[in-house]
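There are structures below to look over.
Computed from the coordinates by the stated procedures, all read-outs in this text should not be read as laboratory data. No experiment lies behind these values; they were computed from the predicted model shown. Cβ atoms are built from the backbone, for glycine too; each structure is taken alone.
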Structure 1
Amino acid sequence: MIRFGSDSIEMPALDERKIGRWIRAVAAEYGFVVGNINYIFCSDERELAVNREFLGHDYYTDVITFDYSTAGTLNGDIFISLDTVRSNAEMVGVAYEQELLRIIIHGVLHLTGQGDKTPETKVVMTEKEEKALAKWK
């Protein structure tokens with residue numbers, strides 16, 4: 001089950017069923033089924049607090065993924081800062097909705113095992129995001 005909620009910010013307008021179908025299709029491409037994925041949309045300040053408390057990082061970020069997946073089944077909590085998504089969209093010159101979809105699928109890709117800590121893995125992550133976004137209809 002895929003759940004969408006908000007913490008400390010207004011919930012974005014989402015077509016939850018369509019996003020759910022898309023996430024399941026992308027997960028299947030990587031050999032996974034969707035178990036329980038919780039999206040928590042929040043502010044920069046809430047994201048920073050989560051980053052500090054659970055990861056020991058003292059910086060803002062757009063997405064934090066907590067992976068509880070088991071063999072073949074994706075499970076996790078994905079925190080998304082809508083403030084940072086909006087800032088990133090403006091910075092790269094794309095629509096807010098497009099950037100939000102990118103970050104939504106970015107979290108799923110983390111659950112499939114894709115990292116993005118090195119320049120090389122960032123390139124691969126971006127390619128996988130683009131491939132997934134091309135399937136958005």
Structure 2
Amino acid sequence: MANKIYTGTGHRKSSIAKVTMVSGKGNITVNGRDVNEYFPFPTLVMDLKQPLTYTNTEDKFDITVVVNGGGFSGQAGATRLGIVKALLEYDINTDPTSENSFRRILKAKGLITRDSRVKERKKPGLKKARKAPQFSKR
């Protein structure tokens with residue numbers, strides 16, 4: 001019997017990540033490269049591995065991610081949300097009110113909610129979204 005595939009899609013800023021999760025040894029591949037090679041900062045890698053750490057499934061799944069748009073921070077956040085959604089799909093048969101359900105663990109850590117903050121648009125007459133030109137009295 002083939003391994004069951006669990007999928008999740010995550011969004012953050014202008015990044016979109018499609019996550020595929022199968023049983024394995026804990027390898028994470030992002031756009032065909034190793035996660036430590038793809039993301040330049042270890043804090044981003046640690047950030048996207050948080051759901052796996054909290055649910056004690058770090059070495060249980062091989063994860064493949066296709067991510068595009070935005071920068072490294074947005075891509076890491078989108079990947080994290082995609083991993084959360086795939087874990088919830090894996091744990092769908094567990095009662096959400098039970099003590100060790102993934103949904104309860106991840107919700108307590110605030111990982112299920114999408115971070116909806118995006119860059120505010122530039123307004124006319126201003127240098128950026130809110131920064132005004134220097135005021136001169138005379």
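Rg and Dmax of the Cα atoms in Å computed as 18.7, 80: which structure among 1, 2? Answer by label: 2. Work out the source of 17.1 here, i.e. which of 1, 2 gives that when mean count of other Cβ atoms within 10 Å over residues 4-11 is computed. Structure of origin is 2. Please state which of the structures 1, 2 yields 12.5 when mean count of other Cβ atoms within 10 Å over residues 92-99 is computed from it. It must be structure 1, since only it matches.
Here relative contact order in percent (Cα under 8 Å, 6 or more apart) has been calculated and equals 22, so which of 1, 2 was it run on? The structure behind it is 1.
As an exercise: helix-only ellipticity at 222 nm (-39500 (n - 2.57) for each DSSP H run of 4 or more, over all residues; to 500), calculated from one structure in 1, 2, equals -8500. Which structure is it? It was calculated from structure 2.
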